[in-house]
1. Given a computed value of 18.5 for Kirkwood radius over Cα pairs in Å, which structure among P, Q does it belong to?
2. Tell me which of P, Q gives -8500 when you compute helix-only ellipticity at 222 nm (-39500 (n - 2.57) for each DSSP H run of 4 or more, over all residues; to 500).
3. Identify which of structures P, Q gives the largest calculated value of FRET efficiency 1/(1 + (r/R0)^6) of positions 20 and 60 (r between Cβ atoms, R0 = 30 Å, to 0.05).
4. Once relative contact order in percent (Cα under 8 Å, 6 or more apart) is calculated for all of P, Q, which comes out largest?
5. Identify which of structures P, Q gives the largest calculated value of mean count of other Cβ atoms within 10 Å over residues 4-11.
6. From which structure (P, Q) was FRET efficiency 1/(1 + (r/R0)^6) of positions 12 and 44 (r between Cβ atoms, R0 = 30 Å, to 0.05) calculated, if the value obtained is 1.00?
7. Suppose you compute distance in nm of label points 7 Å out along Cα→Cβ at positions 68 and 84 for every structure in P, Q: which one lands on 4.1?
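Where a number appears in this text, it was derived from the coordinates with a stated rule and is not lab data. Since this is a predicted model, take the numbers as computed values, not measurements. Cβ atoms are built from the backbone, for glycine too; each structure is taken alone.
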Structure P
Amino acid sequence: MAARTRAHVFVSGNVQGVYFRATTRETAERHGVDGWVRNLDDGRVEAVFEGPEADVERLVEFCHEGSDAARVDDVDVTYAEPEGVEGFRIRY
């Protein structure tokens, strides 16, 4: 079984109101990654990804590009042990 990891990501730029969260959820579900994504009051997007290391890395790479309408300026990532999140959802 592949090693599992958790990535906690903060994405800054023009990342709200551009389908960033919906595209993140679709990408996570396509790769079987669990977690969540939400907008922050300061204009950033915050996300947590849990799953096999290679799949979590695909989601982190996605965050550097974002949705078609997004402009990503910076991605801050920290890694930790998975906490057992199941499914993927958009938090409001």
Structure Q
Amino acid sequence: MWLRSYSTSLYLFLYAPIALIVLFSFNAGRSGLAFECCSVQWFGRAFGNPFIMEALGNSAFIAFTSAVIATLFGTLAVFGLQRAGAKVRLLFDALTY
């Protein structure tokens, strides 16, 4: 029972700020102190800004490139560990965990 309440409070601590950011991103007011109904006007302003769109494109490019490189290296590591001995595999398992 104690472990369940601990994990629930940990997840709440980690994800509640993200949920609040998402909620307040739809705020129609000009201040973040009070929530005024729902609006997507800030998204329209952000997507109309060329600097933000350039930053979004750069972030997407970096994310895609790093995902491809990580997938390639991970696949090569799996093939290498499949042929490795038991002691080497045990060492890499310990490092992974």
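1. On the way: P: 12.7; Q: 18.5.
The value was obtained from structure Q.
2. Details: P: -8500; Q: -27000.
Derived from P, not from the others.
3. Details: P: 1.00; Q: 0.75.
When FRET efficiency 1/(1 + (r/R0)^6) of positions 20 and 60 (r between Cβ atoms, R0 = 30 Å, to 0.05) is calculated for P, Q, structure P comes out on top.
4. Numbers: P: 46; Q: 11.
Comparing P, Q, the top value of relative contact order in percent (Cα under 8 Å, 6 or more apart) belongs to P.
5. On the way: P: 19.4; Q: 9.6.
When mean count of other Cβ atoms within 10 Å over residues 4-11 is computed for each of P, Q, structure P gives the biggest number.
6. Working: P: 1.00; Q: 0.40.
Computing FRET efficiency 1/(1 + (r/R0)^6) of positions 12 and 44 (r between Cβ atoms, R0 = 30 Å, to 0.05) on every structure in P, Q gives 1.00 only for P.
7. Working: P: 4.1; Q: 2.7.
Source structure for this number: P.
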